[in-house]
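I've put the structures underneath this note.
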Structure 1
């Protein structure tokens, strides 16, 4: 599920981060998006940017390029 936007309401788990953008990875880590964390896509703006997710009990908006840094896996 690499670099694809899950449907709204779908819960996924952070598997890893894309290589290369260290600053972006660190920014996501400070927001609580660590490997193993589950998140739910709650809203997507009409033009696809930003994307609102629910993670660790709070709502968080990410730019599409920030979201693309996440490698996600489906939650069973």
Structure 2
């Protein structure tokens, strides 16, 4: 299986920044969910499962981007 190398352009950079933000957001939501007073209920467990699944999916998308992009600033892509 051959993996395509992503070119550093505006569209790919915007996609990367969004996926990275999504991972950070879902991690935060999962942490906040852990402190819920409803912890231990069936509804809480269902929500927990949903957050974990969404986080795993976002992390899998983030892996597709080159590792060196993670060190670049969040603003615009370098010229």
Structure 3
């Protein structure tokens, strides 16, 4: 599963910048690395599958995170 780096909006409203997908050192699980664009601008990781899943809000299925603006990847392979 691929994920485009860029700006995303969480279904609850806040915006985040996704830097890319990292691999967990112990489990090798794909983890999304992202930063809150509010408050203390904390860095977060979330399993890729969970980041990309849909949630139900008021009887409607919506993406947990929706891409607002794609950006060039910050981390690339040499």
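Laboratory data are not the source of any read-out in this text; all were calculated from the coordinates shown. If you're wondering where the values come from, they're calculated on a predicted model, not measured in any experiment.
Quick notes on this one:
- Relative contact order in percent (Cα under 8 Å, 6 or more apart) from the coordinates reads 48; which among 1, 2, 3: 2
- Among candidates 1, 2, 3, the computation of helix-only ellipticity at 222 nm (-39500 (n - 2.57) for each DSSP H run of 4 or more, over all residues; to 500) that gave -4000 used structure 1.
- Comparison of 1, 2, 3 by Rg/Rh (Cα atoms, Kirkwood Rh) - largest value held by: 2
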